[in-house]
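**Student:** Listed below are the structures to be examined.
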Structure P
């Protein structure tokens, strides 16, 4: 079958809730992917960070194939020999006290909402049914009804109401607005260290530290959604480290899987997650031995192969190279580590068109919010591969 045949099948039988670039991929290794015709591409998306360790990492692959032959699923009705070690290793790496394993990022965020509401009622003595959670404008935390209900992106919400109440929105990066929004019924503040889907928006320096101080002083749980920023993407294990803070609750996912098998996790102090008792919450696949085994190796190679350090060094180099591009179409280059956004002026004709032209030249990327080119390659990318990508980005931007 040719590429057109695969695209036709997908279009005919699949729901049309995506508009992918018309490249049909079939093989991947490291930072490179190949389509069904054999053409090679540099992946500058890494499945939104799920493939931080690179595609088909051999050590993660070995762990997965070995575990698949031993034990894949028990449900949480029984214990398994991967869960406890996974908890310990993840807590030691992230300086956390407790772990709640789930499957998707959205599922983990939903779990946090349940936990902090119960904490508010049991510990803070907020009147039943009155708990409030403060969120930020232009947030992205997932696609469930509750999570889109407090989104400010109209397309995410249109046609899906009614929505879950109990959320209050403030501008991102504005600590004073957070302070003003907190009431006696506020139980938590949910925020992304960098707003990825909004276009790689980095808050003012000191914002997270100030938010941490406000939450501590007002007895509000600080929740950081590090599903995209966590596990090395910004040049630190967690993006919160850039400001020297620690959230009460942190949500991770994507890269925890190494790109192999869905797993997410809620990392928390004991006070918040201790509100759950047997029967309060659960997941058939959450914490299954296959996912835990994969995640343990995904974390191990992240540290042992110094991928986090590489993200910091090569990310800085990538940002520096992009910032030196002389183009009438670039408004701003921003990023941290290997989470990079190139904001284009409207005259460029939109980031989607740029992505399509880059695809033709062998670079795969993604547009964000009309005019932002998102560049988030696997953390194993090398300087020479960055140079290869920049050459093609320059070519496209100078020939629009």
Structure Q
């Protein structure tokens, strides 16, 4: 019921509200698929040898994504230019699809995201060596697919959901002892470098800490990254410079790309706290450099790295919050330990309230829709999103408590 209520909210409240707002302000709405700019850029590059970062291709992307080219003289037009702001090697991953109609690619990719998002739960449970009852596993899968993060990502066809699945699959292979394959998959996940680079940096250090037994991961990651970067250079010479310019432009037309900390605090405090969190994370990673991959210390550090990443990177879209799943699973698994201290009870309680609020609010809107007309219900479109910005911080805070407790007891090295 909670999962269904979230999809009701997205389909019957949020989207109609956005459509009505777009009509009122003359704002264009095309296919609104985040896959489309990447797919069209890949098609133009691979089939017609055009620069996907060029203004000409960006205009063609806008026509498909928004339904028309954006007009800077119209103040209500979207600011996001939908340029090809991805590494050029994303075209290599999309190569098998570029000769197909986008409608077919779009449908297939949507179902891929649904299946992969559900499977991500099973992969993280394997990483954490946890076998909860079947009913609990089913409930977590349903709630994951029925979360706003998943619903938004699936509706927008966001590559973040693909990256989240690749990260989970990489860590599952790592926990099963398939180090080379794990490195290969993690390299493929760098199509969204901001989500993956901190985790990759730590795992490279982790592999160096016991080089003899862990070097396969390093070579798998390094080989695939070499192939991706070199392959992109072969089809688009000088792509790195173009990619960096596209990133700079993206940050400019989307409002500077501030991090979650910058938004909730001030830029100065946000950057300062980001540095503190990064240094603290580096210390934890250093302490557990020799931890075996099947240990809870390893699983906890992976979850902590992903949570810190989400808090400090210069973007805070809800669909990225699926990388918090291993942290949420750890909180559920260690719920009893957290209740042993007042700070643990307070932190875990706040986290559950923030995480559970979107479902509770969506269920409330479902009930309201039985009594009130749709326009009235749609005026409350923002209510389920009230805690969205605070969920990463709440999860990070509880993971920090668990980490501190393990460090104090000597379980993390």
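**Student:** Looking at structures P, Q, which one was helix-only ellipticity at 222 nm (-39500 (n - 2.57) for each DSSP H run of 4 or more, over all residues; to 500) calculated from, given that it came out as -22500? Mind showing how you got there, number by number?
**Tutor:** Values: P: -10500; Q: -22500.
Of the options listed, only Q reproduces it.
**Student:** Quick check: 16.6 is what I get for mean count of other Cβ atoms within 10 Å over residues 45-52, calculated from one of P, Q. Which structure matches? Can you show the working numbers first?
**Tutor:** Numbers: P: 23.0; Q: 16.6.
Label of the source structure: Q.
**Student:** If you don't mind, another one. Hey, semi-axes √(5λ) of the Cα gyration tensor in Å, for residues 77-276 alone derived from one of P, Q reads 27, 24, 22; which structure?
**Tutor:** Working: P: 24, 19, 18; Q: 27, 24, 22.
This value belongs to structure Q.
**Student:** Another question about this same structure. So Cα extents along the principal axes in Å, computed for just one structure, reads 61, 60, 45; which one of P, Q is that?
**Tutor:** Working: P: 61, 52, 43; Q: 61, 60, 45.
Attributed to the structure labelled Q.
**Student:** Here's something else I'd like to know. If FRET efficiency 1/(1 + (r/R0)^6) of positions 21 and 85 (r between Cβ atoms, R0 = 25 Å, to 0.05) is computed to be 0.50, which of P, Q is the source? Could the numbers behind the result be given before it?
**Tutor:** Working: P: 0.05; Q: 0.50.
Computing FRET efficiency 1/(1 + (r/R0)^6) of positions 21 and 85 (r between Cβ atoms, R0 = 25 Å, to 0.05) on every structure in P, Q gives 0.50 only for Q.
**Student:** To which of P, Q does the computed value 1.00 (FRET efficiency 1/(1 + (r/R0)^6) of positions 341 and 381 (r between Cβ atoms, R0 = 35 Å, to 0.05)) belong? Mind showing how you got there, number by number?
**Tutor:** Values: P: 1.00; Q: 0.35.
Going label by label, the one that fits is P.
**Student:** A value of 19 was computed for relative contact order in percent (Cα under 8 Å, 6 or more apart); which of P, Q is the source structure? Can you show the working numbers first?
**Tutor:** Numbers: P: 23; Q: 19.
Among P, Q, the structure yielding 19 for relative contact order in percent (Cα under 8 Å, 6 or more apart) is Q.
Computed from the coordinates by the stated procedures, all read-outs in this text should not be read as laboratory data. From a predicted model like this one, the values you see are computed outputs, not experimental measurements. Cβ atoms are built from the backbone, for glycine too; each structure is taken alone.
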